[in-house]
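So, here come the structures, one by one.
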Structure 1
Amino acid sequence: MKIYSPSYKRSDGVKTHRILPEVVYCVHEFEADKYKDYNIEVLPDSLRGNIARVRNYIKTELLQGNGLIIDDDIEQITHFTWKDGLPKGTPVTDCMEFIEQGFTLAEQFGVRLWGLNIVGDKGSYREYTPFSLTNWISGSFMGFLDHDLAFDERLPLKEDLDLCLQTLNVDRKLLRINYASLRKKDHGNTGGCADYRTVQREKEQMRMFQKKWGKHIVREDKTTKGKKQKSYDINPVLNVPIRGV
């Protein structure tokens, strides 16, 4: 099983190897020495500054069709199990076995892209919908099966959402395992995309993303909390015009 994790300026903060010793961190030449204690694949420095370009390189040059690209700071993969008549988020004990089962499910569903629920709280999970085929997944965990579509390098802050829409447009489905999710800290991290992500750049990327797919499919999340306007939400609302779950 090929499992790669792009990592940038975060040699002291990588965590995924603790739950998946098989992971290979993909790091740039200029900082490869800082990652010498881990399993690494050295990427050309020319790829720096654009995560979509990095993902495309990993996907075509390293995965070559099948495998997993995941984040470098994953602490747990969790899934809902039943306790006292209620679903409870529980850490997966054998992550490699879980991933192998995910690829088997993807083959059975006939999809080329699969992933996990984007949030792990009970409010986001419906017991009667353990899987969905028309919802987007995050670039934090993407499994590929002979997937020949490319990340749009014009959208390095929306590249995962765009790839989901590309896949749904071509294949009409992708697999999201709704009963499982990741536990990781997205806020406060240094390095990675945080190194170049700003609200201004997010807004620019949002406009480009909407221009590509249309405002009916890609909308800004402008919901309010009570009577107070939320701060800018970097995650848009995707309205996929395909029937089904």
Structure 2
Amino acid sequence: MDAAVNTIMAKLDLMTTQMTSHFSKIESLEAAVVGLRADLAASVKTNLKKDEIILKQQDQINSCEQSIRSSSIRILGLPLVKDATASTILNTVFDLIVKPILEHAKLKGDLEGYPGRRFIIDSAFCIPAKNPASCPVIVKFSSSFIRNLVFQYKNDVLPKGPDPTTKRVRPTFAIYEDLTSANFAHMRTLTEDPRTTSIWTYNGQIKFRTKDTDNIYRVRSLTDTVDTILKNKPPKPTPP
């Protein structure tokens, strides 16, 4: 009898030892899990900070690239093909766009005179387009002052004609700021939002209006969306 009891007690002691060992392992595992969770949280926090830094750097790089284009414009509708020579492109831009505007600026008293075309235009070149009869042209001026005159007087001076589709009178030549690829893509994304009505750029900065207000909203970062901008700057309440 005593031998049987002793055997049972021995087995109980062994089971207790094994259970204690298992509990110790479980506690160790729980401690390890807690440590891993802490490490993971720290890694996530670090990565979020890195992502913020990367996004800020992307904005800064994009801003610098846009600044480089501060004296450039993009023109659509010129009678030029992609194989046109550099001299042909420059002369066409000067004769159809730049010269009429500069002459008008002289009449308005904004300009006393101007040098020859090759001193006004640093470079002008075509970029690939689907329409073989006309290609977009990038023009870099010798100064941002001349570029600003183009935007100031383009609607007053340049020819207009009926749109073949809508029959509305519109400029024969469309002139825009020379945006970076990132800004152009961001602008197109904002245009696709059904809440926006008009979108434009000023000195490379994207601005837009929405359907329910006349407020002008400014895009400050490539990560901005219509949602985030409207959340940070809700429309003013309409007076009763």
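Worth a mention:
- Here helix-only ellipticity at 222 nm (-39500 (n - 2.57) for each DSSP H run of 4 or more, over all residues; to 500) was derived from just one of the structures 1, 2, and that gives -17000; the source is 2.
- Among 1, 2, structure where P(r) over Cα pairs in 5 Å bins from 0, in percent, for residues 19-130 alone as derived comes to 2, 8, 10, 10, 9, 8, 6, 6, 5, 5, 5, 4, 4, 4, 4, 3, 3, 2, 1, 0: 2
- Mean projected area of the Cα convex hull in nm² from the coordinates reads 14.1; which among 1, 2: 1
- Among candidates 1, 2, the computation of distance in nm of label points 7 Å out along Cα→Cβ at positions 3 and 123 that gave 10.3 used structure 2.
No lab work stands behind these numbers, since they all come straight from the coordinates. Note that the structure is predicted; figures quoted are calculated from it, not measured. Cβ atoms are built from the backbone, for glycine too; each structure is taken alone.
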